[in-house]
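Chemist: The data blocks that follow each hold one structure.
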Structure P
Amino acid sequence: MRFFRNPWVHRVLAWVLGGIFLYAAVPKVLDPRPLLTIIWGYRILPAGPINLVAIYMPWLELFVGLGLLTGFLRRGAAFWAFFLLSLFEVALLVNAFRGVNVACGCFSQSAEDVHNAWFLVLRDLPMWLAAGVLLFFEPKASESPATAEGQLAG
């Protein structure tokens with residue numbers, strides 16, 4: 001458990017997860033229209049809120065990514081990353097149990113980019129775990145970076 005509280009582990013996880021969120025968010029922020037079709041394909045939300053989700057979720061992803069990368073409000077960004085990834089996992093699991101293959105909408109804007117939902121659940125699981133470490137294992141503030149590097153090696 002000490003490993004999960006290491007400041008360097010937190011930095012690396014935040015940078016990687018923040019980069020993933022930015023990479024996923026930017027195309028959807030620039031053009032959220034394809035995301036409408038992708039969200040509709042999950043067959044979970046009624047038609048009304050799909051427009052709002054397609055417009056606002058990419059912006060939330062963008063701010064989460066920036067928060068994780070810059071460290072500004074990193075704990076809040078970790079909360080929202082964990083929350084969003086939990087929602088994504090549940091939506092994917094619902095479709096996996098239904099036997100429906102879906103377009104993830106994470107890194108592709110094409111509704112034709114359909115994958116096995118179980119594969120997508122497993123692909124997103126490491127990101128969900130990383131967000132959980134950032135949220136639930138607060139790094140030790142008393143450690144200096146030199147001490148933290150020694151713990152990573154040993």
Structure Q
Amino acid sequence: MAGGKGSRLSPRKPLLEVCSIPMIARVYNVAEKISTDIYIATIKNHVIEKELILRFPNIIYTSGKGYENDVLEAVTTIGFPVLVLPSDIPFLKIDYVKPLFTCKSSICTLLSRGKFVGISLWNSDNLNDFSSIESNVDIINVNTKEDLSIANKLCYENI
């Protein structure tokens with residue numbers, strides 16, 4: 001998912017760098033280890049649309065009516081099952097999403113410390129059959145300038 005307004009940080013948020021690498025590239029690298037079918041969802045005429053088209057082979061478009069609506073549009077366009085990864089989780093690891101793969105609900109959402117982080121596995125579009133799976137790790141979701149600063153400081157701690 002890479003087509004939001006970015007009102008708390010920047011509409012260019014997916015391309016902002018953490019550890020000198022755009023956040024979306026970091027998430028894409030993890031996605032490549034999970035699947036060969038990877039799609040970037042954005043909206044038409046988004047400020048980073050042209051850059052996304054140049055960097056990533058499969059772009060799909062949503063209406064831009066909000067994250068939840070855009071996710072639903074994206075997953076029904078792609079088909080099921082589909083793993084949704086937001087572009088603002090710069091330290092994403094495969095181990096973080098593995099608990100979702102054993103979930104039998106139609107929609108399985110990952111929580112980090114009780115909070116939604118935008119990561120979900122959709123086995124169908126039955127909105128009445130969902131589960132929230134708690135992660136055992138603190139997943140960093142970059143939404144503000146402060147979050148971005150903290151993430152970049154962590155780069156030096158992880159060297």
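No value in this document is a laboratory result; all are computed from the given coordinates. Every value quoted in this text rests on a predicted model; they were computed, and no experiment measured them.
Chemist: Quick check: 1.20 is what I get for Rg/Rh (Cα atoms, Kirkwood Rh), for residues 65-104 alone, calculated from one of P, Q. Which structure matches? Please list the in-between numbers first.
Modeler: Working: P: 1.20; Q: 1.00.
Among P, Q, the structure yielding 1.20 for Rg/Rh (Cα atoms, Kirkwood Rh), for residues 65-104 alone is P.
Chemist: With helix-only ellipticity at 222 nm (-39500 (n - 2.57) for each DSSP H run of 4 or more, over all residues; to 500) coming out at -24500, pick the structure among P, Q it was computed from.
Modeler: P
Chemist: Still on this structure: Using relative contact order in percent (Cα under 8 Å, 6 or more apart), single out the structure from P, Q with the greatest value.
Modeler: P
Chemist: If you rank structures P, Q by mean projected area of the Cα convex hull in nm², for residues 81-120 alone, which sits at the top with the largest value?
Modeler: Q
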